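The following blocks contain the structures, represented as structure tokens.
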Structure I
Amino acid sequence: MWVFLAALAMSSALRLWLWHRHASHVQRHADAVPADFANAELTQPIPLESHQKAARYTCARLSLARIDWAVDTLVLLALTLGGGLQAIYNLAATWFAAGSLWQALNLFALVGAITSAISLPFSWYRTFHLEAKFGFNKMTPALFVADWIKGLLLSVAIGGPLLALVLWLMQAMGETWWLWVWAVWLGFNLLAMLLYPTLIAPLFNKFSPLEDLALKARIEDLLARCGFRSSGLFVMDGSKRSSHGNAYFTGFGAAKRIVFFDTLITRLSPSEVEAVLAHELGHYKLNHITKRIGVLAVTSLLLLALLGWLMQQPWFFAGLGMQAQGTAVALMLFSLVLPVFLFPFSPLSGWLSRLHEFEADAYAAQHTQANDLVTALVKLYRDNAATLTPDPLYSTFYDSHPPASIRIARLRLAGKIAGAPA
């Protein structure tokens, strides 16, 4: 118990300190646009009004994150040391035989229903108040509810059988169960990457073939130069939910798809769209996807092995408020408390992600005009109200992408626009 409380206190103090640092840093730099982004020679330099909007947006998101975190922490304590999980376990045992697969599934369903019900108001507020306040939300209440129902049904239809298989393997495969579960988990993630573009994503968004013939020809020329084959170029109707813009490719093998948000195409010039896509292609050509799968494989194997050991320790259950033991209880407790212990290690995953972003930028600068990527990024930072002045330590823990000023500086050093105004 004391180890958990100490870890929770340390993790909580670190989060609060980082949030305070970030908010203070952003506010201190809100009165002046950084020189790299106010340059009059930019196609569309970022005005002070947009910079200050980004600062307000950042601080508003941080304020909501603090409240969300506080509620989540209270729920975590209530479920563990407060005896909530034991009470739910006992309730499930009145419906199904103790220790049975059905009781275990019911335990996860009840906890999932409780946490989902608690998080739903925050999601609603984030969408219809915070995002709407800053002009980003395009979602209707009906669409929000429809998305929530679809997500729930997918969780039951896909997550339910997967969880049942995992729990069965934990009970049936003896001490080496974690190897079997690891293989299933890794296989599921690979299968999801294969099926997501054509089966899952279209449930939430409409994907139309790219119709701009000039842009399509430009992109196909880029793909040929990069030696990249895909199953098609698609435009996603992201504007029906948000005014944020992006581009990405998804899937692997023959299922690779290149996807542009419709909001991105309307805001960027053809050469800028090409540069953004070149960055995304860089992730594929530099094997970033494979490397991340490798990290996932190693990390999940180690964590499952750790769970296999913890399951044999009575103090693991008692220290987290559980009288009952067993595979399902162990998996639930592990899932609940793991984020507390992993948060201090966030800079490791963030470092790898930011390294990949730098490498993808360099790849884009080799195959397109680096200046086009610079101007595209400036537009995206402005239109998405991304802060240009994050606190460096906060960014180390939270940001998957490099800070804007550093990223632009790296692009200028990429070679093609060295010494030229960006």
Structure II
Amino acid sequence: MIYHAIELQKTLLSPAVDLASATSRLLLHPRSPLANTYLGRTIAANHELFARLHRRYAKPSFGIESIERAGGKVAIHEELVHKRPFCSLLRMRRADSVPLPKLLVVAPLSGHFATLLRDTVRTALQDFEVYVTDWTDARLVPLAVGPFHLDDYVEYVREFVTWIGPNSQVLAVCQPTVPVLAAVALMAEDGDPCTPRSVTLMAGPIDARLHPTEVNRFANSKPFSWFEKRLIHSVPMNYPGFRRKVYPGFLQHVSFIAMNPDRHLKAHRDFYLDVVRGKHNDAQAHRTFYDEYNAVLDMAAEYYLDTIRVVFQEYLLPRRLMTVRGRLVRPESIRNTALFTIEGAQDDVVGIGQTRAAQTLCRELPDSLRKHLLAQHVGHYGVFSGRRFREQIYPQIRDFMQHHARLEAR
């Protein structure tokens, strides 16, 4: 019932939200006589803060129209190239048509949309033909389509890698590190010619037993039945996925906020003061960040519960007990795919050592195909976005992938 109550509240408040948004925009418009007055900005700040706290946040777009390259701009065209019910495969095509290595960026399915990796994708476009997994909000998937399990996720990854073709590279950020490693292990065991040349795993819970964070402790503080009974809800009738069981995005959003409540409270207070004081750039930076951060999606209940059990409670992959459709996942089958693991020294979501555990699991991999990076002064989001990612982490990813792509070419 909580899902229905939240939807009812947002529906009832939508006229007030629209009015508050319009009032704020009117008061802050450059031609408004009140825009440069303390009173006008204060009223606008009150209205905008109310609207931002109660509005629905739509799925953002990548919005990557061009990149800077060799002193000029290169146009980027976003294309839908392959579609499954719960995920679409996007290609970011460069207009200069320069032959480049193919890179699949597997975005996390953990509450936010794939656009959370916008900085990752934009940066990688300098050197790769980039494909991205664009996960679908489960409330938009009709019940008749059927369930979506963690096994389906693994099969989606394998299908996308196969669709892209031989000699591809894969980069997985956070949550998908487990299903990506599983997919590559199965492909390697089968001798699949499309097995990736390299896999880069960034800040993911390969072995959540190591240096547990608050996220890991919460997942183990409750029995599995608690997650099933308390966190799973049915999609209301105003969505295509009516009656589908999901872990709602708004609950995940609450958990995101609860991890650092003081920081988010301060951010909203500072935003209010920035509007009042006329600090337009700072206020716009807040809007840009929280438009992305507040846009969340529902996850299929089957997938969410599988992840809780397999990854965070029973640790099946590091215990070498994980199965996909009844088939045991054997990371030791990976012998020819280069492996790069990356962690942030200040990561409060994925503890140090959890991602590096993949190196131990892939025990048959020669040292020449291994690399690990512990990025100093970097938190969870800094592993895949921001200045340190662009200047310190990405160059190592690029060099690692290009090195192994060249080895294949020989």
Structure III
Amino acid sequence: MATTLHAPWVRAADTIRIGYVSPQTGPLAVFGEPDPFTLAGMKKLLASGVKVGGRNHAIEIVYKDSQSSSNRAADAAAELILKDKVDLVVAGSTPATTNPVADQCEINGVPCITNDTPWQPHFFGRGGNPKKGFDWTYHFFWGLEDIVGVFTGLWAQIPTNRSVGSLWPNDSDGNAWGDSKMGFPPVLANGGFKLTDKGRFQSPADDFSSYIAEFKKNDVQIVTGVLPPPDFANFWNQAGQQGFRPRIVTCAKATEFHAAVQAFGPRAEGLSVEVWWSPAHPFRSSLTGQSSAELAADYTRTTGRSWSMPLAFKHSLFEVAIDALKRSADMKPASIRNAIRDTKLATIVGTIDFSKGPVPNVAKTPLVGGQWKKRGAALDLVIVENGQAPMVALQDKLEPLR
């Protein structure tokens, strides 16, 4: 499925085509929920076109569904490049989307901007060399060093036996997070945590009984992982049925979204997770001037849904893309690529500066920790840890699961 958004009334010598790949369907579809809102906003915002090299250009955004599949994401990117003849590609939402899309752009010499994948699974998962980097593809997000810092910062707030059980699937994220040299294991060992790692599981997974038995055997009081919402739902339901009651559960992907955690009912309260962006973040959009709180409120008012972390990262893809186009000398691919490379832009998710690294082609964004807490009748994600990003204010402290 592809959707083309354009402003046909703009009289320009050329039209800039931006390809956008995102999971609209499949287990990662929750990451794509803000897409219609974001694209409608961009259509309105870009209705008069963009000036590149002194000439005005109409903008078309060609939107394609990755179907939560890395193979489909690669095919979608190839279609955008070879069939739709896009000038620039943007993509987000886990390595299953960003890695194959970026690979297609690198092979075909097309400028590409991605986010919403920790930088190590994106950069090293694509065979990146820190001494060389890539020619055409640029990425911004936080890294495993940040999330390890946030998670251990959360866990330090509550007395436990420091026994941690992991839920890491056999995918790009799970393999990176569980890597014995660059992932969680060495950092946890150095921090005095005992890790129970039963190995990688194939996702989707519907039976976590063996993991739960192992966690109970080792008196695991902290559970962590990076898994899709359906997998975590199976684990958490089975944990309740089998009487496994950890003090802390901090799992990425699965508990990042209001819609996902609400399905757990009362057992959602107290779950903790990393927070890439929230209405409390002190940043503004370079395109609209909206604060984080204003963007979140606009989304809720327009859609009737609660804010979600991907909302700002979807918006920021277009912030960086439009800024680069405006600074590009002309519409040649190398000119657009060079403008992306030279980006230093204050966005809704923080300042994006590709010159700082930590490796070529990568810029980092801040990361904090949150916990799902009842605020009146509603469940909300509250900032409870900011050791890696003190510019984001704390709203409460972590409490153990009941």
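Read the figures in this text as sums done on the coordinates, not as results from a lab. This is a predicted model, so every value here is computed, not measured. Cβ atoms are built from the backbone, for glycine too; each structure is taken alone.
Structure values in brief
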read-out	value
Parent structure of the calculated result -10000, given that helix-only ellipticity at 222 nm (-39500 (n - 2.57) for each DSSP H run of 4 or more, over all residues; to 500) is the read-out and I, II, III the choices	III
Top of I, II, III by mean count of other Cβ atoms within 10 Å over residues 168-175, largest first	II
Given 4, 21, 30, 26, 14, 5, 1, 0 for P(r) over Cα pairs in 10 Å bins from 0, in percent, calculated: source structure among I, II, III	II
Highest-scoring label, criterion being volume of the Cα convex hull per residue in Å³, for residues 224-271 alone, among I, II, III	II
